[in-house]
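K.L.:
What follows are several structures.
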Structure I
Amino acid sequence: MTYKPIKKAIALEYGKNPAPVLTAIGEGEIAEQIMAEAKKRGVHIAEDAQLVSLLSQLELGDEIPENLYVAVAVILSWVYWLKGMEPEG
């Protein structure tokens, strides 16, 4: 028997927040919907199962904990690079 892992997805919003905030979380069909909505809005998707696992422990609206700042910053810098942007300030 082969094991197919359940797809999980989270969404973060940074913008004017002091730290990124968890805005969506789901698995299976909900994860697919989160990713489809992100693609529709032109939001880049990064795949990191460990980070998703850690962020999945948060509640909607929670800021990410300080111990995950570096991991999330790496992904945000990748997104800025893909968009040809520089962070403000």
Structure II
Amino acid sequence: MYADRGYDFDKYRRLLWKRGIKPLIARRGIAHGSGLGKTRWVVERTFAWLHQFKRLRIRYERRGDLHQSLLELACSLICLRRLRASF
């Protein structure tokens, strides 16, 4: 799991290890250059793509299954658009 310096506490690291998750948390007080920003950019970009769809940006759906369906449809549309642009 990638995380920034705000989560650099032994408590969080122990909880992740107990669940079998390897924590990759940036250390406080150490110079930048851990490479976590590259991964974070991918996540932020993906959220930006999903927020193009108003029903996902402003969650109108109360039921989780409907929201999940719209999320999957949005991901499919994003992939389709990216594939069309590459050919």
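Read the figures in this text as sums done on the coordinates, not as results from a lab. Bear in mind that the values here come from a model prediction, so they are computed numbers and not experimental data. Cβ atoms are built from the backbone, for glycine too; each structure is taken alone.
K.L.:
Determine which structure produced the value 1.00 for FRET efficiency 1/(1 + (r/R0)^6) of positions 20 and 76 (r between Cβ atoms, R0 = 35 Å, to 0.05), calculated from the coordinates; the candidates are I, II.
P.N.:
Label of the source structure: I.
K.L.:
Thinking of I, II, which structure, once helix-only ellipticity at 222 nm (-39500 (n - 2.57) for each DSSP H run of 4 or more, over all residues; to 500) is computed, gives back -11500?
P.N.:
Attributed to the structure labelled I.
K.L.:
Kindly point out which one of I, II the value 1.12 was derived from, the read-out being Cα Rg over 2.2 N^0.38 Å.
P.N.:
I
K.L.:
Please state which of the structures I, II yields 22 when relative contact order in percent (Cα under 8 Å, 6 or more apart) is computed from it.
P.N.:
Only structure II yields this read-out.
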